Structure 1
Amino acid sequence: MELRECKRCLLLSSGQEDNYKMVKKYIEKIKPDEKTEPELYEKRLEECKSCDCLISGVCIKCGCYVEFRAAFKKNKCPNVKNRRW
């Protein structure tokens, strides 16, 4: 599968199905009291998709897969100057 650079795409949309499956497995292992509520999680991902710092599912501010970072309650958007969530 050819990887393509995709501005404002999450992992699955950018053709990275294997990475998406891996991240999804890690998210499933997050303790419930540490995990973001589903509605807030989706809102965070929508904010990430509208950010110029997202490239192929990775935030260029911190290097994380945004689906994973957004899954933790305690995490914040790493873009300190223009924090989205």
Structure 2
Amino acid sequence: MAVSIPELVKKARSELAQLTQLDISTTLGAVKEGDGWVVLVEMVEKHSLPDQLDILATYEASMDADGNLLAFGRKGMRRRMDVTESEEE
């Protein structure tokens, strides 16, 4: 039984937080890929003071249509204060 996108994102965030022991910053997106989904979540790798210097990492979670986590990995890192431009700009 397939799950809705909000449920899928919630499961991905929960699984990534549990597996990595990192705090979630934000969800960057969810994309249908084949029979499953890819969810991108930004997580705090290192807390700093001030928090603009936090190190954030983008994690990619591959999930099946039922919301089961199949694989995950870190795809990149940045400081919170570093602005990234979208590919459309």
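We did not get these values from a lab; they are worked out from the coordinates using the rules stated. As the structure is a prediction and not an experimental result, all values here were calculated from the model. Cβ atoms are built from the backbone, for glycine too; each structure is taken alone.
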Check your understanding: Where is distance in nm of label points 7 Å out along Cα→Cβ at positions 8 and 64 largest, in which of 1, 2?
Key -> 1
Exercise for review: For relative contact order in percent (Cα under 8 Å, 6 or more apart), find whichever of 1, 2 sits highest and give me its label.
Suggested key: 1
**Study point:** Comparison of 1, 2 - label where distance in nm of label points 7 Å out along Cα→Cβ at positions 32 and 56 is highest
**Key:** 1
Review point. One of 1, 2 was used to calculate semi-axes √(5λ) of the Cα gyration tensor in Å, giving 19, 17, 10; which?
Key: 1
Review point. Where does the value 1.0 come from, among 1, 2, when distance in nm of label points 7 Å out along Cα→Cβ at positions 16 and 40 is the thing being computed?
Key: 2
Practice item. Please state which of the structures 1, 2 yields -6000 when helix-only ellipticity at 222 nm (-39500 (n - 2.57) for each DSSP H run of 4 or more, over all residues; to 500) is computed from it. Key: 2
Practice item. Consider the structures 1, 2: one of them gives 16.2 for mean count of other Cβ atoms within 10 Å over residues 48-55 as calculated from the coordinates. Say which. Key: 1
